[in-house]
1. From which structure (P, Q) was distance in nm of label points 7 Å out along Cα→Cβ at positions 93 and 125 calculated, if the value obtained is 2.2?
2. Match the computed value 4.6 of distance in nm of label points 7 Å out along Cα→Cβ at positions 77 and 221 to one of the structures P, Q, and report its label.
3. Of the structures labelled P, Q, one was used to calculate Kirkwood radius over Cα pairs in Å, for residues 53-196 alone, giving 15.9. Name it.
4. On FRET efficiency 1/(1 + (r/R0)^6) of positions 285 and 301 (r between Cβ atoms, R0 = 35 Å, to 0.05), which of the structures labelled P, Q is highest?
5. Among the shown structures P, Q, from which was the value 0.9 of distance in nm of label points 7 Å out along Cα→Cβ at positions 213 and 237 calculated?
Structure P
Amino acid sequence: MKQEESLNIVIIGLSLSSSWGNGHATTYRSLVKGLHQEGHQITFLEHQVEWYANNRDLTSSPWCDLHFYNDPQDLFNRYLHLIREADMVIAGSYLQQGVEICTRVLETASGVTAFYDIDTPVTLDLLSRGRYDYISPELIPHFDLYLSFSGGQVLELLEERQGAARARALFCSVDPDLYYPEDTGQVWKAGYLGTWSSDRQPGLERLLLDAADLRPDDRFVVAGPQYPEEIEWPANVERIEHLPPPEHRRFYNQQQFTINVTRQAMVKAGFSPSVRLFEAAACGVPIISDNWQGLNLLFEPGRDILIAESTEDVLRYLETLTREESREIGERARKKILGRHSSRERARQLTGYFLDVSREVA
């Protein structure tokens, strides 16, 4: 059992190289950097697919060895030795042919095995409908760890109904070297960053677009890909199709407020913070967010974060809070997030889980 030694960790994940249309890349980048800073060696194996290859914003990483594979056969032909020799192998959610990959990982890995579910509520919904797109009920009990983006009661459900041996929360994290307050000058009154999804769109309309309609003299912004062409954007809402991670900090800092809208599956599950929430908080930008169970364990509503259920709620914040008051809210959120959800804190949490498993199976 390794304790103070460097760990050799292999991650098979959706993407590290491209943040286009997914939240996995920034999650993995932060975790990998934290693990590297803690002295561990990381290999990241990514499926070579056209849509990420054509939209790459990272070709190599100083924090890990990044390799690509064409299909499961190619993955195990070329990297079987790495998987077999690793102290820990992590297979992520949303892998193409993920069931086949997870099966082979469990058959060949000699170290601790983990399934990292960055999409837990979506996964549980798929399983309930008999859809095993990237994980199956038969495989779940065989992983040493089921790492979940959702905490709270979801962890009990994973163990009691899905047979997970050890379900543990492993939220996203934020890299404080990349996300911090910066005096860029305000460009927008409020903004939103996120890939389009049909279940988030009503919330975006309620909390940002409708508010923009009612404040024509203020400027707003929505950044992210895959929005349908038929959406009618207010004249004072700027659209940015894709914003690569190196530009996120400046984007947040150019807003007086940033809007957080949560996918309905995450709202239903609760305890499912998004990486955008942590990024904005680390920049010290006050967040106006919809509400969900567990949010109050991250931030104190009204003090560290502003809760909005309606357009009127948003308008009240925009019209009544002074710049000094909003900055104080953002700074309190920043201190809270950096203390609990930085890259290195998340890395320590993961290696703590590794040690727990090692002790139990020793």
Structure Q
Amino acid sequence: MNRREFLQTAGALAVAATAAPTLPLGAAEKKTASARHLPRWRGFNLLAKFVKHRGGNPPFQESDFALLAEWGFDFVRLPLSYHCWSDPNDWLTLREDELKHIDQAVEFGRQHAVHVNLNLHRAPGYCVNPPKEPLDLWKDEKALEACAFHWTHFAKRYKGIANDRLSFDLLNEPGNILPETYVRVVKRLVEGIRGEDPRRLIIADGLRWGHDPVYGLVELGIAQSTRGYEPMQISHYQASWIHGSDKWPAPTWPLKRGEQESMNKETLRKERIQPWKQLEQKGVGVHVGEWGAFNLTPHKVVLAWMRDWLDLWKEAGWGWSLWELRGGFGVLDSQRTDVEYEDFRGHKLDREMLTLLQSG
């Protein structure tokens, strides 16, 4: 992208961001977004750029944004693979045609009053999913430089767009790494972003795949993102990519081992809510970036489990983003065998799940 194209793109987006949006259904109150206090945004992950497809990735669909606003939701998280617009062996060359799809998504968010959260699901040097990257973000300076380059580019590209409309989620689900290693990497990325756009709202996922709050990031003035997949015996029952999940017993909620409850709503409150509430007391906003259950978990169990999570997050004042809108975890075309689907605009809608989500 040459300088003229960049200025034209950035200028158009900045002007678009100043237009008054139409509030989605159910949006009774809007608070200014800040790292200390995130609005209780609720919505879905949209996966058009989640992985690179051999034949090319389609753009995000405006109809998804319109539908979410119609249903009363106000948030989308866009998990992105940098392979969609770059190459693992040529990190510094960017394909403008793919980046324009992200521009469109940001604009769709403005038009439909849906907050857009950009997340590097696959970053130079790291992804929670295979295949492994050529270099290691946590060890190799070259990978860190490349990752900072990509975030700096997004900061330049979207400078001036209000935080109520756009935020950055740096890295998806850092694994079991040392907190000081993670803090070093995040600091570098935050410095790159703030060098171009000092006011951009930045979010960092918790450690251990988003589960644990990171106190070493508090001084950076950024928010943090947790997860809602516990217990995995419900969220990933018989999921082919989880080793051993095909050997788990059919789940119940509350979760039982034999006749004894091993996890319930109060367990979730103690183990998954309270640690993050303690972080929140340090002036760190919290959001649940991903949650949901795969389509082989019995539907009644999923709904009971979801209801408890939603109650806990409402009580905590946190927003959330379901993985996903369409597909095995979603409300559309999930291919569950124990759901009475509603025909809905060419899709199969899980109306019972949608209604529960709308209430939460």
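1. On the way: P: 1.1; Q: 2.2.
The read-out was computed on structure Q.
2. Working: P: 4.6; Q: 2.5.
The correct label is P.
3. Numbers: P: 17.5; Q: 15.9.
Source structure: Q.
4. Details: P: 1.00; Q: 0.65.
Comparing P, Q by FRET efficiency 1/(1 + (r/R0)^6) of positions 285 and 301 (r between Cβ atoms, R0 = 35 Å, to 0.05), the maximum is at P.
5. On the way: P: 0.9; Q: 3.1.
Only one of P, Q returns 0.9 for distance in nm of label points 7 Å out along Cα→Cβ at positions 213 and 237, namely P.
Just so you know, all these numbers are worked out from the coordinates, no wet-lab data involved. Worth saying up front: this structure is predicted, and the values here are computed from it rather than measured. Cβ atoms are built from the backbone, for glycine too; each structure is taken alone.
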